[in-house]
Structure formats: structure tokens, C-alpha cells
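The structures considered in this document are given below.
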Structure 1
Amino acid sequence: MRSEITYTDRIETVDEVMTYLMLPAEAGDVLLPPARGLHAAAVALGDSAHADLLRMDVCHRLRRGQDVIFASDGDPVTGYADLLDEAAAYLETSAKLPILAGAGDFTPERASPLDRTAEHYGRLWGAFSPEHYFVEAAELLHTRMSRNGIDLGWFQGKRALDCGCGGGRYTVALKKLGFAEVVGVDWSEEALETARWRAGDAGIEGVRYQRANVLELPFGDDEFDFVFSNGVLMLTEDTERGVRELLRVMKRDGRGWIYLYARPGGLDRVTHYLARLLLKQANHEVCRRYCRALGLAGNRTFFLLDLWLTPIAECYTPDEVEVMLQQAGCQKWWRLTRGEDRDLVEQLNRGSFFASVKFGVGENRYFFEGKQA
């Protein structure tokens, strides 16, 4: 079921990125030459904090340029190819100027994938504004569920698990939907500290947090009415095991929500995975300092660095997700085809120009009910 290429296998080339994301051949033929040129220009900068800064800058430029292209009704492939050429030229010009050698006062990232992921996200959550932390997440979740016809009344008074809660903003969002108690678990103690002080300062009751590996949940079978994992399990070394754990702790008649990165991913996903390739050896603190120097809001920094710097970031086709749910013992599931206005599936639903080229199949958000005895 899975592709021969996975991100756990540490993709090394642009060609492998395009294959992994299942980009249509006609688009790949146009984009491969300029993408190879960009990658070569990025590698040619060498290894230093200054070079990492330039690579981070060009990735940010790619993202901003993609947004401009997507706002147009024209064919995005040719515009994206031109964007890649311009990005390569920018790095080639930069390489002609003196580049400061050395890594500065940064230490290399040598921890396990689990600890590196925890550290990466732990340092991102604290910068969220109260608006993006308390209000935005609750509105996003409410809209996504409402537009897909999910019965919000069912949640009232029940117990939920936020599996991989990070800084806890969706834990709080779930509580606002009416759950009596929401338990958030995450491996990052830094993220959990953020979650605790935010909930405490806001006087939010009925949420609690504890440190746990999402692949080894410290709960018995059938403990939670509702289980929730929003963009977490594909960052682990065993997504399938994570899905099984999620179903294990859900009650027999319980319900759940899971979000995993999707493929085919379209040009939007290409931008993210090219950035991953260009920043593969980058020092994470250099990238964070770049965002701070530009004065980027905490949620914008998270949006950029979220996928770019994690050691593992797997994508799945809808069929692959459904096989995982079935093998974990799930009885009933459906893929959510509506979303908040900015969601990729909502763009597809609205029939935006060249939507499938831009966004592939959108996002893999699934709602599920019940599990086999």
C-alpha cells in the first residue's frame, strides 16, 4: 500500500520528492529541471549559519510566491516553474558574495527523532497570541465539524483525549465544545508547560496535561468517549501504531478525529517538501531567529516551520488512511470533504481554478465511530 519512498528513508533528491508526492507527470516534467537547479544552488552555499539563513530566506520567498500564483486564475505550473528559477538565481547570486563561515553559537541537533520533534514544537507554541491560541483554534474546529454535519451535541459532558496536544490550543478548543474533561498528552515538556500556564492564566477548568509518548499511551483500554489527534501521528516513527493506540483507548461506542498529511499533494505540498529538502541539515535555531528577525507572528512562524523542520513527516493517500483505520479495528469512518475557508479541501469543494493541481487531494481529516469487539 505504501510508496517505495518514505520520508523516514530520508529522501535526498528533488526527483524523490516529486515521486513521493505523486505529482502528475505533466507537472513533474515542467518542474523537475528548475527544482533541481534550486536544490543544486542551495547545496552549493555550503554549511554555515549564514548559508542556513539564505536557504531559510529562499524557502520563505517560495511560500510567499506560491500564494501570489495561487491567487491567480491562470495555470499555476508555469508560474511555479518561473518561481523556482528565480529562487535558484537568487541563491546563485548570493553565493558570489562572501558567505560567513562557521555555525555561530548554535549546537547541532543530535537527539532522537522523538526528542527532536518535541524540542522543535515546544519552542513554537509559546509565541502564539491569545487570539490565535484561544479563539482561532476553537473557531476552526467548530467550523470544520459543523460544515461536515458532525453532531456537536454528542460531546456534552463526555471525556476526551487530545493525543499529541502540543501547546494545548485544541485541548482548550475541545473543552469549549462541551466536553466535561479533556486530557492532553505530548512528549514535549516545554509544550506542556505552555499549555498549563495558558489554561491556568485563563481560568480554564476541566483540562489537564501529562507527558506521554503517543505511540505508548499510558491509559487502559476503552477509557475515552472521544479521541482526537490533529496532525501528529505522521510525525512519528510508526503512524500505524499510533492509530492503533488511539483506537485502543477509545470506548467501544466512542468517536474520534484524526488528521494526517495527504498525498497526492499538489504544488502546495511541493513547496513544503522542497523546503524540507533545502533545510534538511539546517540549524533549527537559525530558522527560528530568521522568523523572529522578520517580526513574523507566532502562528505564521508555526505555519512555516511546522512541516519544514520535523525529522519525520509522512504523507498518506486517503486509501492508506482508511486501511490503517480498518486494521486498527474502527467500525465506521468518513473523510471530511468540507473545511474552514482556508482549508485545502474547502478550495477543492468550491471548485477553485486548477484546485487539484494546486492542492492535490487536500487534507486527510477523518471522523470515525465505534470499534470492533
Structure 2
Amino acid sequence: MQAIEKYYATLDVATLSETSYRTDDENEIVGQLAHQLDQQWLANKEKGTGIEFLDQLDKELAIPHTYPSIFLKEGRYDVANERFLPNFIEATKETVQRLRFIEQLTHSVPQTAHGIIVGGSMSYGRFYNIRSGNDGSDIDLFYIVEPMFFSENQIDEIFPLSLKFDETERQDFVKRAHKFPSLAKKINYLMMSYKFHLPGFTVSTKFMQFQEFEEEFSSKIQQMLVHDQDIVLPIFDYKQGPYPLHHFTQYNFLHAPYYFPVHETQENDSVITALPSIIVFDGNLYTGDHHNHLMPAYDIEIDRDGSIQKVLTEFYSLLTERAQRERQRYGDTIHVINAQTRKTVLSPQVFEEAIRKFL
């Protein structure tokens, strides 16, 4: 790959370790290359040549090549998933596959979808920690939708068969979506999620009406900053099946854990799960489950009137403000990125950028 060759030609490969897994210094090097590729991707996407860039990467990855061992080594240990991060070549191939899918999926979206946000590892881990396999990296998509979204049949526009969505899952999604409005009348602060299983990866979709999105990422945090009282606020997720663990582990800006017990109720063939939305305990803010999907980075694919960007800009501002307040108690050990449940998978460059972003 020309981009890789140009970079590793400057490396003193003789100084690289002979260990099976990358050292901290080697993670720094691989992270820098991942960052360079990501900047190229973003620049090409901005110019409208994103697909051409992905095509070129595919061609270069397909050419047999002997890469320096640093690009074939696995990275640091991912505590949350109990495995090492993928090597650079795997992470690049998997990133390209998912980026191509996102570009095609978001090309045509019904007007009842107010916006789409990409979160999770496909926003903060491209070319670095995207992995393959049975527990490969999901694509996390937030759909901010109008109320009519749930009652209209627009499955072919949202999840086309041309992208290899399973027809059984598509129809099950439609059935659940049509039940959502009646449930929302009975349950406040309700959203819907659905996991689609495609060849090679899972697409984890989350559907929120704008009011719930704005409250979770802006106004309810702002209220907490004003009153500064301890509170545990859930958001309810209408989903396919039960959560596999007994609790959610959320973190504050010191990376101290808070164990939020899983509470679920059966709803016919579905489950409604109380997710941790916003937590303040003993004067410390713990970010919610959805917050961690969009922090320290996110990508807005569609934002019809700019309101989604406005909410997320306010979200980042509120996190920064809260961290500054907590630093008065704890000093410089306070960092917003410590609240990220998967901070161990971030590249050194993304981690350092997150430190600066929230100062």
C-alpha cells in the first residue's frame, strides 16, 4: 500500500521489538499511521471522492506484500472484550468494508429520518481497532427520527436488500416499529434499538425521537449542572432480547465505576431495558451508555437543519464545564475521557486529542 510504504520507509525497523504484541512505542507508530489514513479518508469524503479512496485502499490491500512485523502484530489488550486489538492490516481492511457500507446506506434516507449519527469504534477507532470475527466491531448508528417514522413502511429506503440485509430481520423490524408509538404513549423516555446481522459485521441501530435525543445529550445534563444533585436517570430501550449481563458499568472522570443494575420487562416477544442515561453520584458525573458511543468522537452523516450538531456541540461543552468544576475537588486527575468505558482501545493519538478537546 503506497500510504503505508511511504510511512514505514521512514521507520528504523531495527529498533522494533521481537515480541508477539506491540509495545507502547509501536502502538504510537501504528496509531500515527491510522491517524494519517483517517485524515485522508475525511478529506476525500469532504471532496466527494470517498468511495474512490476506499476503492484504492481495497486494491492496495489486495496486492501481496511483505509488511514489517509492526503492522502484523496485535495491539494492546482490550479489557472490555478480553482480547488484543487487531493488527493494522486487519483493522484497515475491516474499516474499509464498514465505511463503504455506511456510505451506501446513508445515500438515500426517508424524510422522516431527521438525521443519522455514526458512533462507537467507527467514529473513534477507524484503521486502528476495527476487528473481524464472531465478536467483530459493530457499526453503531443513531437515527434521530420524526414520530411518523415508526408508522410508515419505508423499509426499502432505510435497509435495502441490495446491502444484504436479511429479509426476516427487516420484517421483524417493521413489526416492532409499528408497535413503538403505542408503547411510547405508556412509557416516557422510550427509544428503540435493533441489531441487524450482515455478512461480516453487525449493524447496531438506535432510533430516538428528537426530544429524547436533545434531553439525553443536552437539557437534562444542563439541569444537573444547575441543581448539582445526585440522580440516576434511565432511558428505556425497546429491543429484541435481554441484555447479556447483570449490570452496566459506567465511569466518572476519575474512571471510578458505577454499577447500574439491569432492569428489564417483557413486552410480548421483545424486551424493554432500562439503560443508564445520566448519573450523578457523590457529586461525580458518570456518562450514560449512549454518551460513550458519541464520545470522544462522532460523525454526522445527515443533519437536515443543523439541530443535531447543535445538540452534540452543547453536549461536549457541558462535559467540559462539568470536568472543570470537578477539577476544583480532585485536581488534574480529572479528564472527561476517563468516563469512556472502552478508553483502553483508543489509539494514543485519539486519546491525547480527547484530553485536549475537553480541557
Structure 3
Amino acid sequence: MKGANEVLRILSISLAVIAGIHGLIHLLGFVAYWPLAKIPELPYKTTLLGSRLDLGAVAMRAYSLLWLFAALGFVIAAIGLGLGWPFWPPLMLVTVLLSMVLCILDWGAAFRGALIDVVLLLVLGVVFGLRVQPVPFAAYNAPVTPVKTVPIPAGLPKPVERFYHLTYGDQVPVYHSAVVTGRGTVRFMGIIFPARMRFTHAVGQGYRHYFEATFYGFPVFKVNEHFLDGRARLVLPFGVVENDPKVDSAGNQGLWAETMMFPASYLTAPRLRWEAVDDTTARLRVPFGDGEQVFTVTFDAQTGSMTRVETMRYRDERAGVIRWWGEMIQGESQNGQTAPTYLEVTWEDEDTPWLNYQIEDTVFNTDVSKYIRQTGP
């Protein structure tokens, strides 16, 4: 993954450099056609389109100003790309289109610039395609059973007890299933794709994940993976992964880590044990076969919210364990509306989360016994 990130970083730097140089070259058009100086490659003239369009001296100055605007647009967009400013793609797109018009009008002298613009348009086509969010999955509709509640048990670690009382009061809901649907992004081969996702859980027993990574909103690859009966099976774009104890171990950790999306189940599922650590963290022991796996759970010191679940986890069937964490981020509430909730998932050796997920819909306590073993949304 580091190698893929490095390739993307080099490509981004290359794009910024090319756009910046292209912009500086556009300054020559401004200088030549104002005119401020004589440039042999761009001799002063007042005609364009192979002398078929005569602008005159005044209009030619206006034309030269457009070269200046294009120069500034390319340079600012290049700087924005380098610094991660969010507006750089639309600015570069507008500038490329302007540049292409200018170069076509002066084709004999500027055709090379038009060719560079075509390349930049192709790159921007990819950039914009990776910024288009897919439409949501169709709503999951199935009969649900009433949600019962049970008292919060005594003897919990201090931050755990605080969180549950602040979140639920004195009673927590009992969930036997959850179908969580949303959209976000997923990184694959170093590229961040928009995605729509559905997580289906038989609480404390198993799950199924279904992802669709998209380009311009259309699926380009799909992932259907599950952890059922203590075994994991991943149907990935490059093949199927199954029958591996390391993958099964990671699957069980995924089961319990994702339970933070409906954390009441950390109190109601069997064979879970909380242990005190300090005022903002606690240790959670979850069952795995005849043994246990351990998570460190972090709570916000100010709000008491559960914010992070962390463990040592296998990433694939070949590598050793590496630190992994999932974080819940509550969005800003506006106009009395419930804030969206985001889930971010990160491996320690990566710079950024590989998964960002906005929860858009959750259905509890429906029969998922067949659905959890299906493929597709």
C-alpha cells in the first residue's frame, strides 16, 4: 500500500508540475500578443484561425488577457493540487477549456498546447469520475420485531458506564440483527473510489459486507464477503480468499469492531467482558472459538462518546498482525436534524483511512438468516 500511495503522490506532483509549466507558457501568449516583447515562437499578429479572423489591435489585447487568465488559472490550480485545496479540479477544468479555445484559435503557433490540454482533460475526467457519489442502495425492507431493553449491568469500568448511561439512560436495547446501509469511499490499489456499502449483522454471530466501488456513479468492482459459522470468505475483484485461519481471525475482529455501530450489543451479546484501564479507555474481550480477542476502546473525555475501537489484526493471509482501528465520528447537527454518523477504518502503516463510511440507514431486529448468505445488495 505504501508503494501505491507513493505512485499516486508522484503522479499528483507530476500533474501539478505539468499544469504549472503549462501556465507559465501561457504567460508568453500574454507577453507576445499585448504586445510587451517579441517572442520568435509567437510573432505578433492581429489575426487568428490561420488569418481568417481579423481581430484588430484592441481585440488582440483582450485575447492576450485571456492567455494571462489561463496562466493564472493553471498556476493557482497547480498550487491547489499540491496543497490539497478542494477547488483545484473545477478551476483546472475551466482553465483547460479556456486554454484549449485559445490554442485552437492560434493553432499554427499553439497546437502543442492544445495537445497538452487534451491530456489534462483525460486526467481530469478520471478525477471527476472519482468524485461522483453513487445513488444509495434501495432501502432494506423486511418485517421487524419489537426491540426489547434490559438494564445496564453494574460493575462496568467508569468510562464504559458513563457512555452507556449518557447514550441510553438506564436501559439498553437488545438487537439480534442489524442491516446498516450507507455510502463513502474505499481505497483499492491506492485509488480512492466512491462506494456504496451494506453491512448485515447477525449480532455477535456473523456478518456480510457488500461493497460497490464506482466511477461516475457506475460500479467498477464489487466485493461480497462474509464471516459465518466462524469462517471468513471474501469474494474480491482479484479472486476468492477463504479457508485461512488468519482471515478467520480478522473476520471475527471485524464482527466485533463493527458492533460499535450499534454499541448496545457490547452489553447484551454473550461472552463479552469489559476491563478497566483508565478514565478514557477500557479493554473489551470478545469470544473467538474457544479463546478470546482483545480490543482497546476509547471514549471522549468531554462528551463520553465511544470514539475508537482498536486491535492487532491480520490484514491478509500472508502478513503478520498490524495495529488496526475503527473510529466513529459524529457529524454536526443542523436545524434540529440528527447528525450523520461516519465510520473510518485505518491500518497503522497507511497515511489515511482506507474506508470512510457515512451511515444513512439502519434496520434492527429483522430476520437476516437468508439475506446474510446472499450475494448482492
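Quick notes
- Origin of the value 17, where relative contact order in percent (Cα under 8 Å, 6 or more apart) was derived from one of 1, 2, 3: 2
- Looking at mean count of other Cβ atoms within 10 Å over residues 141-148 for structures 1, 2, 3, the greatest value goes to 2.
Quick note: the coordinates plus some simple rules give every number you see, no bench work behind them. Everything quoted here is computed from the prediction, not taken from an experiment. Cβ atoms are built from the backbone, for glycine too; each structure is taken alone.
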